[in-house]
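Q: Input: structures, listed below.
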Structure I
Amino acid sequence: MICQVLNDKRLCPYEGIRTIKGGKLLCIVHIDSFYKGEPMKWAPKRLLAWEIERRAKLAVERVMLNQLNAEHYRKEGN
């Protein structure tokens, strides 16, 4: 899952690995900031859903490309 904090109007690029009160996922960097009391901007749910969908599509494309490559090299090796 992705970290649910906005950095300069963008989603944090790191993976969220820990849940805090309220069910928010945070990366190690933002967990430290959260417990220090630093202000944070939370990403809207719509943006988080879009990012999760985007990553899922990329994963599917990667799998399909790997299958095509494997098929090509299998044919080429015969």
Structure II
Amino acid sequence: MDDPAITMVDLEGRLASDHDGALRDQLCNELAAERAGVERYINTGLPLAEYEQASRWAAALDAAATVARKYWELKHPTIQPG
């Protein structure tokens, strides 16, 4: 997303008005790209503390994508996700 300082309320409003799912897809793609980078970092072989921190970050990214998709589906119950 272009503006990293976006607030949750703004994001909720933008997802609610995202009828074609373009914002949802962009957000989920960006989260997936970050997740892939974290996974590559994890696969380099990390000390335990760094591994645990990176794993928590990966889980948070997965959760964020799930929340974005579910919130979009809640706001657009008659539209099939792309």
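Q: Give the label, chosen from I, II, of the structure having the highest value of mean projected area of the Cα convex hull in nm².
A: I
Q: Comparing structures I, II by relative contact order in percent (Cα under 8 Å, 6 or more apart), which one has the largest value?
A: When relative contact order in percent (Cα under 8 Å, 6 or more apart) is calculated for I, II, structure II comes out on top.
Q: Work out which structure the value -18500 belongs to, where helix-only ellipticity at 222 nm (-39500 (n - 2.57) for each DSSP H run of 4 or more, over all residues; to 500) was derived from one of I, II. Write out the running numbers ahead of the final one.
A: On the way: I: -18500; II: -24000.
Derived from I, not from the others.
Quick note: the coordinates plus some simple rules give every number you see, no bench work behind them. Everything numeric in this text was worked out from a predicted model, so none of it was measured.
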